[in-house]
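Pasting the structures in now, so scroll down.
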Structure 1
């Protein structure tokens with residue numbers, strides 16, 4: 001497949017179409033990192049949940065107050081530990097795989113050729129900046145969501161191109177955050193619409209995968225997490241590829257349209 005670097009701003013339909021074409025043409029290369037990530041995330045979540053089982057719930061009608069209070073404290077502490085460790089693993093793994101996919105897509109778009117191993121090595125070299133930027137974005141988005149939701153959505157849109165900026169332009173964490181804000185400027189609604197469409201696609205696919213995997217949970221507790229993580233690997237590459245095309249669509253505005261051919 002011949003992939004060309006966009007020379008003009010792309011519409012949402014064009015971004016989605018190019019994303020799907022590139023993904024299908026390089027399916028294995030994009031799918032493999034997310035499959036491995038899904039296995040790692042699923043197994044890690046399973047191990048964490050199994051290592052910190054929730055205590056048996058007491059009978060709230062007959063159990064003494066002290067026992068109920070002790071159970072609530074233990075259950076809350078266990079949930080915090082499980083949630084914190086799961087978020088930590090997911091944060092590192094998802095940031096790494098997203099970086100790999102964006103680097104691979106960028107090389108394919110700019111050079112017409114790309115190497116998965118080189119994309120992995122490059123992403124690892126930029127991992128500290130990626131993790132810092134993602135941490136800042138996550139904290140700010142979370143705080144924004146607590147403040148009537150809309151500020152969190154604005155922050156998520158503002159910094160949606162941070163990873164492409166860090167990977168493609170080789171910027172640091174704070175430079176990448178600032179670069180993303182400038183690229184998205186005056187295109188808030190377009191960016192939001194694309195993110196919304198991608199989120200809906202991922203949520204629907206993940207929901208279906210989880211629904212199909214739930215029966216396994218009866219026989220093998222927590223295995224639905226592993227199955228869902230692996231199944232989600234099929235749809236996960238769409239987001240970083242689309243963000244890569246959105247990045248090029250936004251940077252093309254800075255360059256302007258190519259001059260008309262001479263008469």
Structure 2
């Protein structure tokens with residue numbers, strides 16, 4: 001999807017997005033009030049920002065492997081890149097990482113799985129949000145995983161494990177290590193078929209209180225299609241479109257509804 005199409009998608013989102021006081025669902029109102037509209041300046045924000053600045057000033061060159069969209073039609077692609085550029089390209093915005101922190105803090109997930117560690121800032125936000133959680137994050141590239149592990153060490157994060165390898169090869173084993181999945185962050189391969197494949201795998205450990213977070217749901221036509229299919233799945237009850245992220249819930253006590261909310 002080109003830049004113009006993405007702008008059109010955002011304009012459509014902007015005019016559809018509802019604010020806090022137009023919500024009639026107590027479940028979604030609670031989320032909007034206590035997470036999306038939480039403007040408290042948490043001290044953890046400063047820790048994450050300082051680590052982001054360290055990474056953005058790191059000019060070291062590393063060899064990277066990309067199994068996702070960066071590989072194009074190939075199984076994988078290798079190239080050399082500076083850590084600062086990888087951080088800029090692959091890390092989320094400061095506000096998105098803060099939102100991940102608040103989601104983890106609010107829902108207090110015990111077991112978290114993340115697809116795509118990158119330099120570890122998103123992982124760190126989830127892990128810091130609930131220090132009692134067990135977090136496993138998947139990363140295809142060992143050299144990038146090494147950078148992320150440095151971020152965890154800097155932030156004194158001890159509840160996170162990085163599993164290195166092609167997601168297709170390691171996913172079944174990793175999911176088997178979880179008794180359940182309370183929160184999953186899908187940020188590793190922005191293509192329709194892999195995204196849906198990971199979703200279906202994770203569904204096997206989902207429960208009423210699980211929260212699935214999908215990144216870049218409008219990034220391409222393929223991701224729009226994947227998001228639409230996920231919304232319609234019979235196990236899904238409530239979905240929330242935040243443009244950058246899509247939130248998915250499975251609470252059987254809720255009627256099936258789809259919301260477009262301001263973030």
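Suppose you compute helix-only ellipticity at 222 nm (-39500 (n - 2.57) for each DSSP H run of 4 or more, over all residues; to 500) for every structure in 1, 2: which one lands on -13000? It traces back to 2. Taking relative contact order in percent (Cα under 8 Å, 6 or more apart) as the criterion, the highest value among 1, 2 goes to 1. Given a value of 2.7 for distance in nm of label points 7 Å out along Cα→Cβ at positions 149 and 165, calculated from one of 1, 2, which structure does it belong to? This value belongs to structure 1. Computing mean count of other Cβ atoms within 10 Å over residues 101-108 gives 20.1 for which of 1, 2? Checking each candidate, the match is 2. When P(r) over Cα pairs in 10 Å bins from 0, in percent is calculated, the result is 7, 31, 39, 21, 3, 0; to which of the structures 1, 2 does this value belong? This value belongs to structure 2. Can you tell which of 1, 2 yields 19.9 when mean count of other Cβ atoms within 10 Å over residues 141-148 is derived from it? That value comes from structure 2. Taking FRET efficiency 1/(1 + (r/R0)^6) of positions 53 and 109 (r between Cβ atoms, R0 = 41 Å, to 0.05) as the criterion, the largest value within structures 1, 2 is that of 2.
Read-outs throughout are calculated quantities, based only on the coordinates presented, and are distinct from any laboratory measurement. A quick note: this is a predicted structure, and the numbers were derived from the prediction, not measured. Cβ atoms are built from the backbone, for glycine too; each structure is taken alone.
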